[in-house]
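Novice: The structures come next, written out as structure tokens.
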Structure P
Amino acid sequence: MKQEQIDRINELYRKSKAEGLTERERQEQAMLRKQFVADVRNNLTAQLNNIDIQNPDGTIENLGEKYGKKKRLS
């Protein structure tokens, strides 16, 4: 997500507290928030898929290869 989009989310939040939002602005805010959450989830998933652990027998196992390929049901 670009910094301009994050700034817009914050601007809409401040305006909603100060004077309220129009219907169009509420829709824009919802869309931007949804995109932000999706970006955070994708970033977290990518980080978790790159975690390696060392097993007690000394082998190294990538958790992304073991668990990351599964599809979420929701």
Structure Q
Amino acid sequence: MTTTVYKVTGMTCGHCESAVTEEVSALAGVTSVAAVAATGLVTVASAAPLDDEAVRAAVDEAGYELTGRV
């Protein structure tokens, strides 16, 4: 089990959190996602380390920008 925290810009509300959570949750191996608009942090638990570019693409698909790992 791997847990990674990412910094995402643009999230401002619960709808934003839901959009990011839905897209990142669809990635293979992801077991849980916790997005917090107030801090811009997205915590992702997965069975194995995730490809950062895949996570970036999922966040982009939700309409936000992944700026890096915390």
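Since every read-out is calculated from the coordinates, none of them should be taken as a lab result. Remember, predicted model here, so these are calculated numbers, not experimental data. Cβ atoms are built from the backbone, for glycine too; each structure is taken alone.
Novice: Any idea which of P, Q comes out highest on relative contact order in percent (Cα under 8 Å, 6 or more apart)?
Specialist: Q
Novice: Upon calculation of distance in nm of label points 7 Å out along Cα→Cβ at positions 10 and 42 from the atomic coordinates, which of the structures P, Q produces 1.0?
Specialist: Structure Q accounts for this read-out.
Novice: Moving on to the next point. A value of 3.0 was derived for distance in nm of label points 7 Å out along Cα→Cβ at positions 2 and 18; which structure in P, Q was it taken from?
Specialist: Derived from the structure labelled Q.
Novice: Kindly point out which one of P, Q the value -10000 was derived from, the read-out being helix-only ellipticity at 222 nm (-39500 (n - 2.57) for each DSSP H run of 4 or more, over all residues; to 500).
Specialist: On the way: P: -19500; Q: -10000.
Comparing all candidates, it corresponds to Q.
Novice: Can you tell which of P, Q yields 40, 13, 8 when semi-axes √(5λ) of the Cα gyration tensor in Å is derived from it?
Specialist: Working: P: 40, 13, 8; Q: 17, 11, 11.
Structure of origin is P.
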